[in-house]
Structure 1
Amino acid sequence: MLSPAELERYARHIVLKDIGGPGQQKLKKARVLVIGAGGLGAPVLQYLAAAGVGTLGIVDDDTVSLSNLQRQVIHTTDQLSEPKVASAAEAIAALNPNVEIEPHLTRLTAQNVMQLVSSYDVVVDGSDNFDTRYLVSDACFFAKKTLVSAAVSQFDGSITTLKPYATDDNNTPFPSYRCLFPKKPAPGSVLTCEQAGIVGALTGILGTMQAMEVIKKITGAGECLVGRLVLFDALTFRMETIRYKRSASNPLHGDAPLSWAELLETQ
């Protein structure tokens with residue numbers, strides 16, 4: 001049940017016909033895992049906490065540095081050198097004390113990723129490297145968890161939602177991350193944010209879009225970006241939507257799909 005204080009806090013949600021009291025109750029009961037408390041993770045955590053998501057898990061093994069603060073707005077100058085999971089937890093507790101925070105001060109690996117993602121209802125990927133993106137997406141595929149994935153660089157970003165365990169109205173399975181991006185880029189072929197630079201506000205835009213996707217998934221409002229990749233160009237403020245489908249050449253699909261253990265052996 002929502003307390004009187006929670007009814008007042010979430011009043012603007014409760015009057016929305018697509019969320020209402022039942023939707024707010026769903027948010028309160030939900031468990032969301034956010035991978036990375038950086039540029040994308042910061043607005044995701046802030047808006048999901050403000051929205052009343054009951055439990056937020058945070059995975060990050062890094063500490064706050066001065067160069068983070070240009071975009072990672074959940075951290076502050078007096079928290080330099082603190083673990084990001086601790087800094088983010090402090091900010092969330094100050095914003096909404098009703099939210100339970102589960103900090104995971106660790107780096108995702110093949111050994112711990114399945115246990116982590118299996119403990120939550122929805123996973124949000126705000127990581128900054130391809131190894132983690134593929135690891136998270138593969139784990140969510142096998143754990144049958146919805147994944148909201150985004151990426152940013154310089155002035156561009158992209159976002160999609162993945163539910164490959166489910167089917168559409170025609171009983172056609174939805175695509176997975178490897179249907180969209182079959183292979184990892186070669187090491188060094190894509191510049192990192194540290195090398196290429198990034199405008200801080202861009203991470204706020206894409207991270208907020210990720211939070212919106214999570215809220216829609218939990219409450220059932222609207223239509224999530226399943227099978228659709230949105231590309232955002234901040235310099236022109238244009239968005240383009242690319243539709244993609246399940247691919248039979250994906251090693252997770254086809255006539256002889258790989259198991260989790262077999263997939264790890266190919267990495």
Structure 2
Amino acid sequence: MRSPDAPVVQSALRVLKALEYLCRASQAVSLEELARELSVAQPTAYRIANTLIATGYARVNGFHGGYVATLKVMELSSQVYSTFDLRGEARNAFRSVGMQFGETITVAQADGFEVVFVDKIRAGASLAFYCHIGRRLPLHIGAAARCILAHLDDDELEEYLGGELTARTSATHTSPAVLRALRTQALEDGYVLSVDEVDIGVSAIAVPLMDRGRVLGAAAIANTSTAWTPEDRADRVRAMKTAAAAMFGTVASGRGAL
């Protein structure tokens with residue numbers, strides 16, 4: 001996020017704000033609406049709109065008038081996603097959380113109906129054995145996996161729940177009804193708590209790595225199931241959600257306590 005003291009080009013900020021407004025709008029934006037949104041005079045709004053048109057990010061909406069964003073925005077977004085280094089960004093965001101608690105943090109991404117752990121951020125001696133890089137788990141087992149499961153669309157979720165739901169331990173959730181309820185809870189809370197689901201004696205708290213509604217993966221912090229009090233869990237939830245939000249310059253959402 002930008003420091004409030006950082007030098008900026010105010011005219012560029014207005015152009016970017018105009019582009020964001022056009023992207024969010026459900027219909028063409030009139031010159032009057034654009035001027036009002038930017039708190040500028042209409043001649044200034046006109047120059048801003050023409051700047052976006054000249055660079056290919058906006059166009060006039062045909063005979064109906066007003067301005068709309070073009071697909072060039074989507075093309076640019078696709079390029080950003082293709083070069084986004086999830087592992088590197090997660091390390092930058094979560095290393096301080098691991099150091100704060102002296103615990104290991106893992107990063108997982110979806111691969112079909114499984115998650116694969118792509119990184120392990122070692123910040124302490126606890127649970128050095130936990131979750132090696134390359135380990136795979138079904139989407140219903142463990143905190144990181146269930147974070148990603150929660151963000152499947154309804155059809156994908158039902159397809160998954162209609163398949164075989166294996167158990168790793170006696171604490172693994174295999175009931176479709178229970179997993180639906182846990183999905184609702186995960187979406188409301190903004191995190192997932194797993195206790196003994198993957199390995200008996202191991203608990204984890206995971207948060208989704210979300211960018212503009214798209215889940216890119218999940219990050220989890222783990223320790224022995226007896227190590228955390230409810231207050232310890234709440235502290236880790238808050239820290240993990242803050243780190244995840246910082247990766248994308250957003251604000252942590254959901255409840256911060258258990």
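Of the structures 1, 2, report the one carrying the highest value of distance in nm of label points 7 Å out along Cα→Cβ at positions 33 and 193. Max of distance in nm of label points 7 Å out along Cα→Cβ at positions 33 and 193: 2. Here the criterion is volume of the Cα convex hull per residue in Å³, and among 1, 2 the highest value is seen for 2. One of 1, 2 was used to compute log10 I(q)/I(0) by the Debye sum over Cα atoms at q = 0.08, 0.09, 0.15, 0.16 Å⁻¹, for residues 89-248 alone, and the result was -0.25, -0.31, -0.92, -1.05. Which label is that? Clearly, the read-out refers to 1. Figure out for me which of the structures 1, 2 the number 1.7 belongs to, where distance in nm of label points 7 Å out along Cα→Cβ at positions 121 and 137 was derived from the coordinates. Considering all the candidates, the number was obtained from 2. Assuming 14 is relative contact order in percent (Cα under 8 Å, 6 or more apart) as calculated from a single structure, say which of 1, 2 it is. Traced to structure 2. Of the structures labelled 1, 2, which one yields -10500 when helix-only ellipticity at 222 nm (-39500 (n - 2.57) for each DSSP H run of 4 or more, over all residues; to 500) is computed from its coordinates? It was calculated from structure 1.
Read-outs: derived from the displayed coordinates by stated rules, not from any lab. For clarity, every value in this text was computed on a predicted model and none was experimentally measured. Cβ atoms are built from the backbone, for glycine too; each structure is taken alone.
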